[in-house]
Structure P
Amino acid sequence: MNNYQLILKIFRDLKYVIIKRHVYGLTSMMRVLPDFFVIGVVRSGTTSMYHYLDQHPSIVKSAYDELGFFDDNFKLGWKWYRSLFPTNFQKKSIKNKTGNFLTFDDTPFYIYNEKVAKRIKEFFPETKIIILLRNPIDRAYSNYFLGIRMGDEQRSFDVVVEEEIKRINQYDEVKIDQYVGQSYLGRGLYAKQLEIWFKYFPKNNIKILKSEDFADKTQEIMNEVFGFLNLPPAKIKNLEKKNVAEYTPMKVETRKKLMEFFLPYNDKLYDMLKVDYNWC
């Protein structure tokens, strides 16, 4: 590391670790790193999952969800990342009380980024990964209205559908891979995203859940998750769903068009996972 890089590192740590994270930054080296990851998908219930996981007596959540360390925030460094997690003292105390301790990173944007998968594999090669998959039509519609609420989207949904279907149908395999994380419909091409993670992690380290089941049978699904994490079942006392939004129903003809578009991509997913989610 040359002098310029050293100065940049000192400035970065001062700004992001000390000034922004305060005592959490000052105690970063006394803090743990995540034991597992919730990596997606966007608008599938990952925020609710973040809050439900924390209700297990052996799990402590990070400072907030969507940390984004392994993509946009990797430049902020490990001290910043550590500042977001519980202390070694908390870990010891909870482990003495319950016999187990886990903490986690919940960032739904990770799933479509191969650079993230490589980094997590490098630093956490044995980690476990949780993925929620929602009907890609409903996911896209929900994501679209999030863009409307945030002021990032001005087009009608029908225009979005026409433009994105045309673009995806024109792309070859390489360009589609690059486009997946950049569009409402692209984020619903789940098989392409899962291929990334299956390349770096064994399938028995990855728990894939149907978002609709998670919404309808929350306690049952959470106990599945706890079992996957080698933890005993636990009662979720607060089942309030987070980040729930209301919006106008989708046009019947628009949904039909999307059903036709997603059909081959969903079939590829079902074949990959040996399961039929019966999305329509």
Structure Q
Amino acid sequence: MRPAVLLAACAALLLAGCASAGAANDGRMPVSAAFYPLQFVAERVGGEHVRVTGLTKPGVEPHDLELTPRAVGSLAKARAVVYLAGFQAAVDSAVRTQAADAGVDVTAAARLEGKDPHFWLDPTRLADVATAVGEDFARRDPANAADYRANAAALDAELAVLDTEFRTGLARCRTRELVTGHAAFGYLAQRYGLHQEGVAGMSPDIEPDAATLRDLSAHVRDAGVSTVYSESLVSPALAQTVAREAGAQVAVLDPLEGITDLSKGRDYLEVMRANLRTLRAGQVCS
């Protein structure tokens, strides 16, 4: 290699190294978040004082997350790892071995019931998680504690508005039966007076047998359900089968486990409002 080219290459490598080091030491608290709703909370609560890395990449079903050795090792550098214990075994293991002191388990704040982890589809539960994350960040970074608490309070207020929109929008609907691709919408249904029936169980990977599909199709017909909801990130085949047998249509709900370019919004709030529009049409609400 000619000397001039060699010098240019070395300079480029040096600059890249400096830029990388600068990003790693920019004064912001490094935070990892297990999956999208927790990433959204961490970013909104942390604001300009944090640098958030999501462990579940866009388009990946979080139930099935596997972490690379590099991703596991990176957790050792995080000051906080926001996660939901019991939801993602790979994250639980990584926190236990690499980031025990940094772990921020939101289980208690989320007020989980039974084995259903999908608390974020109830905005009031996500608001409680935001408050808890704000307090945790304030403890870890006392110099910016006031900002963390103020950011959490602002997000709580936005989520309260969203909750009101859902309560009003779903108050008067022709059917209260909510038939979904898998049982991810239990907290939403409970909060807004709906009754959920999942085609699959709590995990989208567990497919029902033929008899279960026949029974659910009969329930859809008998209850006068006009819409069966498939989900983003999951094959619509089962929902389509039930809808076809029952003479219903299929619409798509987003369980907010991950945001992609195909999501109907740029963040949690926008996609939840898109879900509300879909529900109002599918449940025939006035």
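Every number in this text was worked out from the coordinates using simple rules, so none of it is lab data. What you see is a predicted model, and the numbers here were worked out from it, not measured in a lab. Cβ atoms are built from the backbone, for glycine too; each structure is taken alone.
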statement: Computing relative contact order in percent (Cα under 8 Å, 6 or more apart) for each of P, Q, the value 23 comes from structure P
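Work out which structure the value 27.4 belongs to, where mean count of other Cβ atoms within 10 Å over residues 31-38 was derived from one of P, Q. All intermediate terms of the calculation are to be shown ahead of the outcome.
Working: P: 20.4; Q: 27.4.
The read-out was computed on structure Q.
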